[in-house]
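These notes open a run of structures that come right after.
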Structure I
Amino acid sequence: MAEHPAYPVGLRLTGRRVVVLGGGQVAQRRLPALIAAGADVLLVSPGATPSVEAMADAGEIRWERRPYADGDLADAWYALIATSDPEANAAASAEAERHRVWCVRSDDADLATAWTPATGHSEGVTVAVLTTDARGRDPRRTAAIRDAVVEGLRDGTLVAPHHRTRTAGVALVGGGPGDPDLITVRGRRLLAEADVVIADRLGPRDLLAELPPHVEVIDAAKIPYGRFMAQEAINNALIEHAKQGKAVVRLKGGDPYVFGRGMEELQALAEAGIPCTVVPGISSSISVPGAAGIPVTHRGVAHEFTVVSGHVAPDDERSLVDWPALARLTGTLVILMGVDKIGKIAETLIAHGRSPDTPVALVQEGTTAAQRRVDATLATVAATVAAEEVRPPAVIVVGEVVHVGPRSAE
């Protein structure tokens, strides 16, 4: 038997009897997959780990608290032998052979009739890896190969195109604050599978260079005071390409629903009957301050933080922000899209009670190679922005947390 490789096969165990002998660490690792497969699991063991016992208490498995007895495997389709008793393991293995039950042995793989592969899962795909040479099995290498394949499928570095017809649809993907490593695993995988990518300027631009040549990239950049693509045009582009049966990714900076107009796009797609998947992203409101050494909350300093848009000034009739109320708060204030309005914002906060000495930090191009931090106070921030030529995109943090991090000791 050792001269031939194992024959790989996927067992469909739903509703079928599976017997597990032994309730120790091996069973604890293997039981979840058997439960997920829908198997009718019988555990035979005098004792069990707390985790295994919890599975029995929850009704996920049946547990007979006793040692193995001849006949336990008579009606089984599959068996896992993992007791600490060599004699019981040998007897159970012999019974499995008599009843033609595929049997895994944790104590001696060479005497087993089946081996458990190293398995992993990614979006409906199960990856199972077995060593083909029975004389040179290397479980660590097998697991490493499994991990490499699964990780590649998840992050999009290993692309496996769909060859069957796909349902037309759009994915609204939050790309994070700018560093390409900060996009979610799911977002990166969807990018790798895309036919069309409609990208914002604030999205992780470096990821676009990794796309295959056939992918159409549409620039939906909304550059302040420059050229822009109207939201209606973006919505129409999403709909038109999806109706052509293409996989469309709308790559946005930060999170689609944090000042990203993601809901407007979702509503337009819903009206057009286009299915849409929303992939949350890391919001720059938290991640950019963190990258600059600023926690938005800190014990004894700030028990809350508020994120607000500064794209319209406090005295603008279009503003929906209660600036006087924000001025009375003692926690952290994070302002997005507020570089050009920060003078008016600071004046309003001071006028309604916030101290002129309140620390302010502006973090420009956060998480990217061009990141820089400029510190000021509410009283000086307008002049500082002009003198330091701070430009969007920049996240503005107002509050005592600005002085919490290592920079405060410089």
Structure II
Amino acid sequence: MHTAAAVADFRTYPLISALSGVQNLADRVSIVWADGRISPFHHVWLRDNCPCEQCVYTVTREQVFEIVDAAPDLVPANAHIDSDGCLQIDWQDGHRSRFDPGWLRAHAYDDESRAERLAAKPKAYLWRSDLQLPVFEYSALMNDNGALLQWLIAVRDIGLTQVRGVPTEPGSLKLIAQRISFIRESNFGVLFNVQSKANADSNAYTAFNLPLHTDLPTRELQPGLQFLHCLVNDAEGGESIFVDGFAIADALRQEAPELFQALCEIPVEFRNKDRHSDYRCLAPIIALDALGRVAEVRMANFLRGAFDTSVEQMPLLYRAYRRLIAMTREPRFRLMQRLNPGELWCFDNRRTLHARNAFDPATGARHFQGCYIDRDELLSRILVLQR
């Protein structure tokens, strides 16, 4: 049962359990499900979430009703299960709301239902040096939405993937990136060329080794996904190195909680300045989400400003910072691999720190192209493919 009148959403909601009973109480409706679960819904919540066409525009499926336009003491005149198995609320002001049981169960906020939803949320797979690298084929990703979905879930949950069989013509990267969404442009362009050049505006465009870092920590929102596509790689050296920043943060949280907390709370300024731009962002190195889980790592020593914190906190910040960098150098966390022509990395730039060994440009050419896509676009694409 997924009637348009009952579900104001583009998604569908399976009927996990039918409604078997309804009790209208002073400030809420108590639902009894066929599997025995009891879910209370406050009157204000039910009125706020009415999916009818008066409250939700049927074209966009976006709400037009605002709860302030209902009386604060509004209560149902009647609440019952209708002939379609939906919860029907007849309000005292004459308005009627109908709720599909699949939608209602998916949004129930009793303790058991909320715990189920939390347990079902995607979880980051923490990895170390022994990661079995997820590898995907370009032709499948370009032509098969099922393969595309598998790749995007791996990017979301593992944060590091490789794609093989990619054409090596310049600009080919754009085609596969746009299978996800539009590309995020930066001061380095839509596609940027990673190769050694004179008058470089970033250490990435030299032959130096690059220590482990995230790209553009100088921005308020770091790019979510980064792509690096190998067109030519004849030079000696230049191997790619990766660590899972979430795994390192988790280990630090367990091994030195005081240092972990310092990196979550003390902001650090990152700066990216050249002849034409000057980007700066002040933020903690480790960011937590609303549930207290690590959501982001922001790190690039070569783009870091001088620490600016209290006299009392400065020694603690340096202990924490030194420990973090030391952990990124530990073999237990590091995965190293050379990228060959026709291969690309796609990784979560707000999670997976990447580095590059120095290379010798006198031994051959080396040309990568890269681009960025925001993490929001990845998550949106996954949800649409899963419909």
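Bear in mind that the values in this text are calculations on the coordinates, not laboratory data. Just so we're clear, the structure is a prediction, and the values are computed from it rather than from any experiment. Cβ atoms are built from the backbone, for glycine too; each structure is taken alone.
Among candidates I, II, the computation of distance in nm of label points 7 Å out along Cα→Cβ at positions 80 and 248 that gave 6.4 used structure II. For FRET efficiency 1/(1 + (r/R0)^6) of positions 48 and 96 (r between Cβ atoms, R0 = 25 Å, to 0.05), the calculated result is 0.95, so let me know which of I, II that is. Working through the options, I get structure II.
If mean projected area of the Cα convex hull in nm² computes to 24.0, which of I, II did it come from? Structure II accounts for this read-out.
Ranked on distance in nm of label points 7 Å out along Cα→Cβ at positions 296 and 328, which label among I, II comes first with the largest value?
Largest calculated value belongs to I.
Comparing relative contact order in percent (Cα under 8 Å, 6 or more apart) across structures I, II, the highest figure comes from II.
From which structure (I, II) was volume of the Cα convex hull per residue in Å³, for residues 216-255 alone calculated, if the value obtained is 82? Derived from the structure labelled I. To which of I, II does the computed value 5.4 (distance in nm of label points 7 Å out along Cα→Cβ at positions 128 and 304) belong? Derived from I, not from the others.
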